[in-house]
Structure 1
Amino acid sequence: MRSLRDDLFEGQVAMVTGGGTGLGFEVSRQLLQLGAKAVVVASRSSEHHARILAEAERIGRGRIDSVVLDVREPDRVDEAVRAVAERHGGLDVMINNAAGNFVVPSLRVKPKAWRAVIDIALSGTFYGCQAAGRVMARSGNGGAIVNIAATYAWTGMPGVVHSAAAKAGVVAVTRTLAVEWAPLRIRVNAVAPGPFHSDGAAQNLWPDEAAKEALLRTIPTGAFASVTEVAESVLFLASRAAPSMTGEVVVHDGGQWLGKGMGRRP
């Protein structure tokens, strides 16, 4: 059951990077269901677009466009965002969801791997913010930007030093731009998910039942979030329902980053 109003994004134009799979797909799908007049899905592979295009046809509401885009290329990002605004009459919402990550011990991280993750998750997020911010500032109408962070940006986590560094940068970018762009009526927020059910999550994070149970024991609520829940947090921050929220990093992890403390659970 959706908890957001069906007309929350009525008449608005949104762009979602990494919008063809996982969280990005769910955000894109819900934007259409919640009344957006146009949603532009960007990802590096055109193969990722087929599913969301089919879903848009099923929903039968709003318009969906897809664009092949590598967020590591700032000129291409700027060009793509400007094209969205020109084609659809503006840009109201930008979701920077594209990311890259894999688990590897820090002593074995190669420079090429380090650069790839930083370039996608941090630089790509900033390029998306900057391009969207330019369009929103020129329009005079402002807009909303939501970035995807991670709680290990401040807790750390073995095996993801490259991603942790990138996501810490995303938090810093989010808060810095929120303050700098507030006079332009551009809100910038972030969501930091913990483990949640999505494409590939089980394969990467809990490939067997033992791994799943071990991971669940680290979550005080004892349950993974659903991708729908996380998407709704993203959409709330991006919507007109949160007009004074900016610079926030909303954690969606069942209390995992807080730990369970020293005492026994009731």
Structure 2
Amino acid sequence: MNIIAVDIGNTNITIGLFLKDQEQFVKSIPGQSREKLTGLFKSAWEKIPIAKSSKEKKRDCVIVASSVKPAWTKLVQQVVKETLGEKLYIIGKNIPFPMDLSVNEPEKIGVDRVVSAAAAYAVVEDAVVIADFGTAVTIDLVDERGIFRGGVICPGFEISAEALKQSTAQLPKVKVTRPKAPYGRTTSQAINCGLYYSAVATLQEVIRRYAEKIGRWPHTILTGSSAEMIKDDCEFIDSYVPNLVIKGIALAYRKYIEEKE
């Protein structure tokens, strides 16, 4: 099965190409760049083989998206239609969620959270926590039966840094990096340490409380654009998996097709 998986996030759009279910590449671009988006789709499309049964020489591929930003969803739909002559299939609209949800408002749940959770559970096949450090931080729990139980949402590093700058008279905005020491000797270093270690501590505390709820420490997976930076200070994490949303999008479509047959 050939799939172009599209993760439409709050800051970037990420595209992953799967040929015969094998990942070929995953690339991210700024979401507002139509030119780069068009180029990336063309690059992926050229790698897809022509369907053997197609007299029109159509390529054998489906394009599937998870989105948390409706305006960018429309942009991707336009690019896919105008550039490739194809339809964009959207999880939660054209394709059902790949797992059961035990939440009060399933229609409002972030699709990226669900597909990541499904991808994680497909590998672990047991209770698992998925911590995604991106524009926002989400820490979600899937139980041992593969049911999405819910989670927590926190501001990511960029949002937190901007909030400190905007809400104070003299604090500067910092770009969060891994601290060289546990305390800062300048204001910027102090902010950096505060935001960084607050995130690590929040993650550990949330997982601890999940463990108390289910009676054991769950397998925990770290993903997201800021995950690589903090992973070495999170000894309590079992796995670091880049681009988990992309893997979950591909899994969701494959599961949908299998259940239809």
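FYI, it's all coordinate maths here, none of it is from the lab. None of the values given here were measured: they were computed from a predicted structure. Cβ atoms are built from the backbone, for glycine too; each structure is taken alone.
Kindly point out which one of 1, 2 the value -0.27, -0.65, -1.30 was derived from, the read-out being log10 I(q)/I(0) by the Debye sum over Cα atoms at q = 0.07, 0.11, 0.17 Å⁻¹.
2
Quick check for you: by FRET efficiency 1/(1 + (r/R0)^6) of positions 6 and 110 (r between Cβ atoms, R0 = 35 Å, to 0.05), which of 1, 2 is greatest?
2
One of 1, 2 was used to compute Kirkwood radius over Cα pairs in Å, for residues 118-189 alone, and the result was 14.7. Which label is that?
2
If mean count of other Cβ atoms within 10 Å over residues 22-29 is calculated from each of 1, 2, which structure is the one that comes out at 14.4?
Values: 1: 26.0; 2: 14.4.
So the calculation was done on 2.
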